[in-house]
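Scrolling down, you'll hit the structures one after another.
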Structure P
Amino acid sequence: MQLKDLVEQSKVINLATLTSDRELVKDLQTRLSALGFLRGDIKTTVDGVFGAATKAALEDFCKSAHLNNAATGLFGPTFARKLIETAPPDGSAFPACHDSY
């Protein structure tokens, strides 16, 4: 699953579902990294594993975007759309998600 699927399917998932989907976590990490919330080398930070750094980056993004998803543990179309539509600070495109899991 990817973030766009949450939007297209009007799907709401809980944190456990998000963290167990490596493809979705990679998509999340790619976007959080491009936005400057997930720091470090993209080759090591975008690994599909939802660890402490990803959790902190997710919480920081939600706080900056005025979203309460990190507090509720529910992630759906509004959250995904906001993350998808937020442009990287330098105006560049998001890097492609990695294909190998």
Structure Q
Amino acid sequence: MASYQTIKALSEGFYKEKGSKFLAFAVPVASEAAMIIEKEEEIELDISFAYEKIHLVMDLLKRERVQIISHDLSEKCKLSFRISKSEMEKILSLLAPLTY
């Protein structure tokens, strides 16, 4: 009966005999039971809005858990943020009445 051991980390081996050199490498691989993590593509968007609407815009972005990258909160506010591509249409439709 064959027995197997699990490789937990990268391993290297070296063997030398009669003028020959042998290198061995063992690399751990994920099993069928391993968890697969999917990552969604993210995009960056820029919006402009009036300073008077800042509380509405920020509240909406906080509620939707949007990652803000940069902002310019002067009289004509500008904001850059990152969202997943699948959420883009939803966020833009919510922001449409608040931006120009």
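Quick notes on this structure:
- Parent structure of the calculated result -5000, given that helix-only ellipticity at 222 nm (-39500 (n - 2.57) for each DSSP H run of 4 or more, over all residues; to 500) is the read-out and P, Q the choices: Q
- With respect to percent of Cα pairs over 24 Å apart, the largest value across structures P, Q is given by Q.
- With distance in nm of label points 7 Å out along Cα→Cβ at positions 51 and 83 computed over the structures P, Q, the top value is the one for Q, the highest of the group.
- Among P, Q, which structure scores highest (criterion: relative contact order in percent (Cα under 8 Å, 6 or more apart)): P
A short reminder: the numbers here are calculations on the coordinates, not readings from a lab. On a predicted model such as this, the values are computed, not experimentally measured, just so you know. Cβ atoms are built from the backbone, for glycine too; each structure is taken alone.
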